[in-house]
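Each value in this text was obtained by applying a stated rule to the coordinates, not by laboratory testing. Here the structure is a predicted model, which is why all the values come from computation and not from measurement. Cβ atoms are built from the backbone, for glycine too; each structure is taken alone.
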Structure 1
Amino acid sequence: MRGADLSPELLLAAYRQGVFPMAESRDDPEVFWVDPRQRGILPLDGFRVSRSLGRTLRRGTFRVSADTAFAEVVAGCADRQDTWISEPIARAYVALHRRGWAHSVEVWDGEALAGGVYGVAIGAAFFGESMFSRRTDASKIALAHLVGRLRAGGFTLLDTQFLTPHLQSLGGVEIPRAAYRRLLAGALAREARF
C-alpha cells in the first residue's frame with residue numbers, strides 16, 4: 001500500500017490485530033504489513049539492568065523526559081544508513097502522537113537529544129517501535145525509563161516486534177505468534193496510563 005494512505009485509524013486497527021507497518025527504505029513510498037511468526041517482547045518484570053547501566057542511571061548524567069520531542073525521537077531513529085522509517089511512516093506516527101496514542105521517552109545530554117524510544121499505547125499494551133542513541137547507553141536509559149513508566153501505569157505488554165541481541169541482553173524474549181496474540185488480547189482488554 002502507499003505510505004500516504006497510513007491514517008491514525010488504520011494504524012490503530014492494525015496494532016489491535018497484531019500487525020505493524022514497515023517500508024523497505026527511507027525513500028520507499030510503499031508500506032507493507034508485518035506479522036512475525038516469532039514475536040519479540042520485553043517482560044516488564046524481566047528487564048535487566050547491567051551494573052554499568054545501573055551506575056549510569058544512579059549518576060544522573062542525563063536528563064530524561066517524556067512526550068516533549070516526539071518528532072525528534074522519530075527522526076533520530078530514522079537517522080541511520082538502513083531504516084524502515086520512511087517519511088510517510090514518520091508522519092503517520094507524529095499524527096498518532098498528536099492524538100495521544102503514540103509516546104516517546106527522550107534522553108538529553110545538556111540541551112542535545114542523546115537518545116530516545118517511541119511507540120504506541122493501546123489499552124495496557126505498548127508497541128515499541130524504535131530507539132536510538134547518540135551517546136553511550138542513551139537508548140538503554142530511555143528503555144529503562146520507559147519500562148518504569150509502563151510498570152507504574154499498569155501496562156502488561158511491551159511488544160518489541162523483533163528480538164535483537166541488544167534487546168535479549170536486556171531481558172527480551174521471543175514467543176510464538178499464538179502466544180503473543182493471547183497476551184495482546186489480554187492487554188487490549190485492560191486500561192493503563194502512559
Structure 2
Amino acid sequence: MNYLAHAVLAKPNQYSLVGNLLGDFCKGVCVEALHPAIKAGLYNHRATDRFTDHHPLVKAAKAQFSPARRRFAAVALDVLFDHFLIRHWQQFYPEPFGEYKARLYFKLSGAMPLMPVPMRETMQRVCSNDWFASYQQLPRLGQALDHIASRIRFANNFGGIITEITPRYAALEHDFLQFYPQLQHHIQQLAIEQHQ
C-alpha cells in the first residue's frame with residue numbers, strides 16, 4: 001500500500017501518522033530510539049506491507065504484468081491501490097475524501113518536526129503538490145508512476161507501466177475491492193497500536 005492507505009490505517013494522532021508513514025524512510029533511523037507511539041505506527045506499517053505482499057489477490061495481480069515490468073508491479077500496485085481507495089472512499093469511510101485529505105495535509109504539516117529529513121522533504125511535496133489529487137484520474141496516475149520511474153537510479157522498464165494497468169483496470173479494481181476490507185480487518189485484529 002502507498003502513503004494514503006498507510007495514513008488512513010493510522011490512529012488519529014501525529015505520532016501514529018508519522019510511524020505509519022515512516023516505513024519507506026527508515027534508512028539511518030534508530031528505531032529503538034523512536035517515541036513508543038511512532039515505533040508502534042512503524043510496526044503497523046510493516047504489518048500492512050507484510051499482509052499486502054503475501055495476499056493471494058495481490059500476488060495474482062502482480063503476475064498479470066509483463067515479465068519486463070513485473071519487478072516494478074508492487075510499486076505500481078501500491079499507487080494504483082491508493083487510486084482505488086480514493087475512488088471508492090465512501091464505501092470504506094464516512095468522511096468525504098476532500099475533507100479527509102485537507103485534514104491529513106494539515107496534520108502532516110504539523111508533524112514535520114517528528115520526521116527524518118528525507119521523509120519531511122517528501123511529505124512537504126505531497127502536501128504542496130497535492131499528490132492525492134494526482135492519484136484521482138488515470139492519466140495523472142500514469143504521470144505519477146512515470147515520475148517514480150524517472151527517479152530510479154538504474155535503467156528500467158517501469159516507465160509507461162500505465163499501459164499495462166489500463167486494459168486490466170476493471171480486474172485490478174475488483175481485486176482491490178476484495179482485498180482492502182480484509183486488510184482493514186487484519187490490522188484491526190492485530191491491534192498493534194491499541195495501547196499507544
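Things to note:
- Comparing distance in nm of label points 7 Å out along Cα→Cβ at positions 55 and 95 across structures 1, 2, the highest value is found for 1.
- Which of 1, 2 leads on FRET efficiency 1/(1 + (r/R0)^6) of positions 119 and 167 (r between Cβ atoms, R0 = 41 Å, to 0.05), largest value: 1
- When helix-only ellipticity at 222 nm (-39500 (n - 2.57) for each DSSP H run of 4 or more, over all residues; to 500) is computed across structures 1, 2, the figure -11000 traces back to 1.
- Identity of the structure behind 22.4 (criterion: mean count of other Cβ atoms within 10 Å over residues 111-118, calculated), options 1, 2: 1
- Here mean projected area of the Cα convex hull in nm² was derived from just one of the structures 1, 2, and that gives 10.1; the source is 1.
- Test item: distance in nm of label points 7 Å out along Cα→Cβ at positions 15 and 31 calculated as 1.2, pick one of 1, 2: 1
- Parent structure of the calculated result 14.2, 43, given that Rg and Dmax of the Cα atoms in Å, for residues 79-158 alone is the read-out and 1, 2 the choices: 2
- Comparison of 1, 2 - label where distance in nm of label points 7 Å out along Cα→Cβ at positions 39 and 103 is highest: 2
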